[in-house]
Structure P
Amino acid sequence: MAEPLIRIEGVCKRFGDFAAVDNVDLAIEEGEFFALLGPSGCGKTTLLRMLAGLEVPTEGRILIDGKDMEGIPPNKRPVNMVFQSYAVFPHMTVEQNVGYGLRIDGVAKDERAQRVQEALGLVKLDGFEKRKPDQLSGGQRQRVALARALVKRPRVLLLDEPLSALDAKLREAMRSELAIIQDKVGVTFVMVTHDQDEALAMACRCGVMNKGVLQQVATPSDLYEYPANRFVADFIGSVNLFEGKLVIDETSQALIEADGARVWVDHGVTGATGGTVWAALRPEKIELSHREEGGHRPPVAAGTPEGANMLAGTVRHYSYLGSETVYEIEAAGGRMIKVLRSNVRRYEDRGFDYDQPVWLSWSPQSPAVLLS
């Protein structure tokens, strides 16, 4: 296998006694769109700044294309950075902004003009060459910053919260555009964001950080469906967590006696029987059905132990979000459980209302069992 383009080995960054980045090991492949995500203060931006050369690691080393970056200043590294604020020069036109780095590098005027036009075409800003930043929308200014970074043809493009200044509709549109641009140019993108939807929509792989520690590195689907721990499960999307004891652990099944629920899964768990575990259940994986006095219980998978993968509850609140409705169901003991239902029809004949008794049920394939 080819050597990763970026290799981060045992990197720490301390500010006094505070470890902003704590012993991170990470490999990023050439041509990959990689996202670092986590809550504010988790260390993701500090790690990005160390890649850029704007911060120096306290310990460990960073290699790009096999070369140790220790002592190499930002302007000598094969990277370029798009900042959260875009940092476009207000007194320059679009083409002057985009060509600024090439002019500083001494690139000939004819070549500079050609590369600027190529970069503007890539970000769909043809015809905007003579405009000033104050004549552009937020999305257009973001594209100017992107073109200015790409025009220098870096091996690695670093993006610090690149879409955070845009409104929701434009942010969603720019997600697709960024991913398409990255695929066209083949440059390795490393993006920092706290927006999980942004990371899942654009990145090939994601690294989730918390308190300076890299919690998990995986594809978006694996992060969502197979989280490494409770932090990742809770940070990526919405989740219902059931804490309980692992009472049965066999090759083809496991049973967790949780707080007010029995959770059965159709696979074994790598954990000591009797130990504490957590069952993570996503809201969209729970079926909601009416519960009537003397009525039948909802069907469950064959072989499900008595009373498992089923809960009685009462609708306490719901939020209509257009394509879906999120219900908050109160189960026994006052526990609140979120359930998501897609609105597949314009008129819902079997809707659920406040204070309505309901059944919750789920497949044995749906829960993820976490040991920490």
Structure Q
Amino acid sequence: MISTIINNETKESLKEALDTLVNKEDIQSILLYIGADFELDGAALSQQLKTIDKTVIGGIFPEVIRNGKRTGDSAILLGLPFPMTYIAIKNFEEEAIIEKISEGINEDIDESSSFLVFIDALVSKKHVLFDCLYNYYGAIPNYLGGGAGTLKFEPLPCVVSNEGLLEGAAIVATIPRKINLGVAHGWSPISTQLKVTEVSNNEIISLNWKPAMEVYQAIVEEHSKKAFDFKDFFNSTKSYPFGIQKLNGNTIVRDPFKTENGRVFLLDAVDEGAYVQILYGNLDSLIAGASQARKKAEKESTNLDNTLIIDCISRVLFMEDKFEEELKKIDPLSNSFGALTLGEIANNGDEYLDIYNKTAVVGIFE
């Protein structure tokens, strides 16, 4: 694999860096991760991508990672020595997704294959895509990816493909390599289980038959001993995500990002009738979770040089300068490539495919 990083100060342009990789005979496909503060000419990049005959996928993310460092004003390119086949999902109705999958991904998928998935974080029906992929291919391949976009939570073309920069879309790519995965978060419950009694996709309307924000606010204020700051919602909630308990005992984390009319909006959907808890974590527990993710990924890996990290940007917001300690745990060799995302996509081969929030994911290519 060949990696390149450019930023707003480097003389080489993104176009030149991309052309250089494309022209290398031993490079068959490319991952492109772009930090939200990188000075990007989106129209020019889209035009260039449409002319490239090698698969290029990726996204715009709040920050990107390379060699143990995180940055928001850089673009990182990773040239891969193997091909990728991808489909672009723009219609998130089940029938349309199944049709796309059956027409666009027709090669055999087995335990030596993996999926890379990048999706606009503002897509509200992510779960339909994940259900279709899991129902079609099951848990045989591993899945790794993340939600694209920025912390402004405003619509923009943010998914990279050979069709250009896409808005409200997802890229699903297959690669002929197994990716060993580790997934962990380090958050613990501080509340009893709360029943989601009314929901509209990613908007929790009521918990235990009471307005969702009323219940959530009371729990957060009691634990934090502080009044809730509605003017700075994201900062007030960064320490208190929701947790969905799964049948296998694992907890899927959901990130609240705004409130309106007594509702709590999460980055991703939760089912009506589900039981959730309010979670809390401290620096030690989150760093320990990141270390656990690394150890899980390493367990079956023989080559530790090819590491792809998908970590949540809200962990950075929570940990601030201490996030460097987390990076050391998930990238002890300082040889990683990755992104700080708005939602983390993972499945380690024996669990249902899902999207996580506030979670660290480490993938090591075989």
Structure R
Amino acid sequence: MIANTLPRLLAPAALACALGTAHAAPPQGKPLLIELPPEALATDVGAGGFVVAGTLYPIGSFTWLPTSAVQPMGGLTTVAVSRDGKTLVGRAFDARGLENAAVRTIDTDWRRLGGFTPDAQPCDRLLSGSYGASDDGTVVVGLGWNGCGYAHAFRWEESTGMVDLGSITGQSTRANNVSGDGRVVVGWEEDPTGPRLGAKWVGRTQEMIRGPNGPVGEAFAVNRDGSIIAGVRCDFSGSLPATGWKWTAASGVRCLPVQRPLSIPNLPYSVLINTMSDDGRVMGGAFSFGLDSEALVWFDDEVVFLKDYLRANGVPDAFEGWFNTGFVLGMTPDGRTLVGYGAGRTTFQGYMVVLPELE
């Protein structure tokens, strides 16, 4: 288990893999921490912070409003909620008991999106799964199967159906997210030697993302117009500590290392960047070894552990008694409201954090 007190860790300038930018201090003022009910695991937030969505174990998808209780929404899980909070994107079983990427509104049931073709074959019970959606929920991206030997990224919208985004090398691919405008898909392509390498697609054209030292790891986060992308593992050489990365159209890849605190075991932690604001100034993720994970937040590329930031800014008992703070997985477009989940006092538990405005 990660120790309860973790220091603030800044990426040392000497470890930067690309030209840096000026760092701004984390926002001052008192943030607000709201704990969700136990086993309500928040994955995304919409409606300006008023609709939180995620998975309620063992029931399925849920929505939660600060003014009301958890509302079960059926299906298996929710991975994204539209900007207006009215459309959920997740997964649901079809009539055959196969897992499908799926979409629903607050007022309608889940619509299963099927597979690449009407006769596509599942792998075990997996036919397709969603991992991200556009701001309005009309574009869905994820992973589709056609037998266990075929797994490719897909992009779905009403006018095209499920489009197979293919693979450059013939290996497996997956789409982890899509820009808010639905144009740029990000994810990974499996290298023949095993690692998942960062990739993006514009239309059906795939491009691998490369950093100063070669390929980077898979991409998870992308802003509204696809001009900023971020992900895990900037360097495969082993010369850097656990390192995330941030790509911009203007500057390419910048590596964002996080030094391992001496208070935790020497394990192969990863730096995950899962979500970002529209302008890329605020990003959320985790310092993670599986579920042994502590939430991270970046302000203008300066990283802080979420719990330490809260305790240093007027919330001294933040996450008191929790085993760990887990992962930041979603945020509002302005970066002011974050949601995620961690290992709470008795079980896994979601949370919402409302931040002061970043100067």
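Computing mean count of other Cβ atoms within 10 Å over residues 303-310 for each of P, Q, R, which one ends up highest? Present the calculation step by step, with values, prior to reporting the outcome.
Working: P: 15.9; Q: 20.5; R: 23.2.
Evaluating mean count of other Cβ atoms within 10 Å over residues 303-310 on every structure, the highest lands on R.
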With distance in nm of label points 7 Å out along Cα→Cβ at positions 135 and 263 derived as 3.9, matching label from P, Q, R: R
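When distance in nm of label points 7 Å out along Cα→Cβ at positions 79 and 119 is calculated, the result is 1.9; to which of the structures P, Q, R does this value belong? Spell out each step's value before the answer.
Working: P: 1.9; Q: 3.3; R: 2.7.
Working through the options, I get structure P.
Only the coordinates and a few stated rules stand behind these numbers; no lab work does. These figures come from a predicted structure and were not determined experimentally. Cβ atoms are built from the backbone, for glycine too; each structure is taken alone.
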